[in-house]
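Have a look at these structures, which come just after this line.
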Structure P
């Protein structure tokens with residue numbers, strides 16, 4: 001089984017900390033699913049989840065106004081590690097896609 005590490009860029013962490021409690025709970029659930037699915041929770045009931053044009057980059061709408069964007073990087077060595085790095089958490093108007 002692969003180990004999945006969740007990280008945030010400074011900008012994404014600031015955006016996550018600015019979410020209200022309900023949105024933070026949704027992010028917690030997303031993080032858990034990313035750990036269980038090695039960063040790609042397709043078919044797990046997440047509406048508005050899709051890949052972006054950039055390789056291994058995904059986005060998901062937490063609410064109508066909030067979005068999360070992350071990349072998935074997999075190690076190529078014997079130790080199976082998947083890194084999910086959130087690049088952005090915030091309003092969809094400013095999302096980098």
Structure Q
């Protein structure tokens with residue numbers, strides 16, 4: 001596996017771990033992106049959106065949108081399926097390194 005693919009797997013695993021730790025609360029997408037920066041996993045907005053789409057399509061996270069002062073705010077929450085992946089219950093996903 002090349003280094004870039006390994007990095008993508010780690011970023012997705014880190015995102016999912018962060019969301020699982022906050023469950024059952026949702027996490028603001030911008031806060032989640034800033035947390036990645038703080039942990040030295042700096043990615044572009046496009047990369048972040050791609051990772052979140054991957055996790056959502058796999059059923060690991062759910063996206064919620066809310067209106068606040070006329071602005072749409074995006075939140076994410078780990079699903080049961082995402083929590084099971086992190087807790088090593090059931091099949092693993094080759095696109096996510098959940099061992100953080």
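Every read-out reported here was derived from the displayed coordinates using simple, explicitly stated rules and does not represent laboratory data. This is a predicted model, so every value here is computed, not measured. Cβ atoms are built from the backbone, for glycine too; each structure is taken alone.
As an exercise: distance in nm of label points 7 Å out along Cα→Cβ at positions 5 and 53, calculated from one structure in P, Q, equals 3.0. Which structure is it? Source structure for this number: P. Have a look at P, Q and say which one yields -15500 for helix-only ellipticity at 222 nm (-39500 (n - 2.57) for each DSSP H run of 4 or more, over all residues; to 500), as calculated. Comparing all candidates, it corresponds to Q.
Starting from the value 13.1, 45: which structure in P, Q was Rg and Dmax of the Cα atoms in Å calculated from? The read-out was computed on structure Q.
A value of 36 for relative contact order in percent (Cα under 8 Å, 6 or more apart), calculated from one of P, Q, originates in structure P.
Comparison across structures P, Q (criterion: distance in nm of label points 7 Å out along Cα→Cβ at positions 45 and 69) gives the highest value for P.
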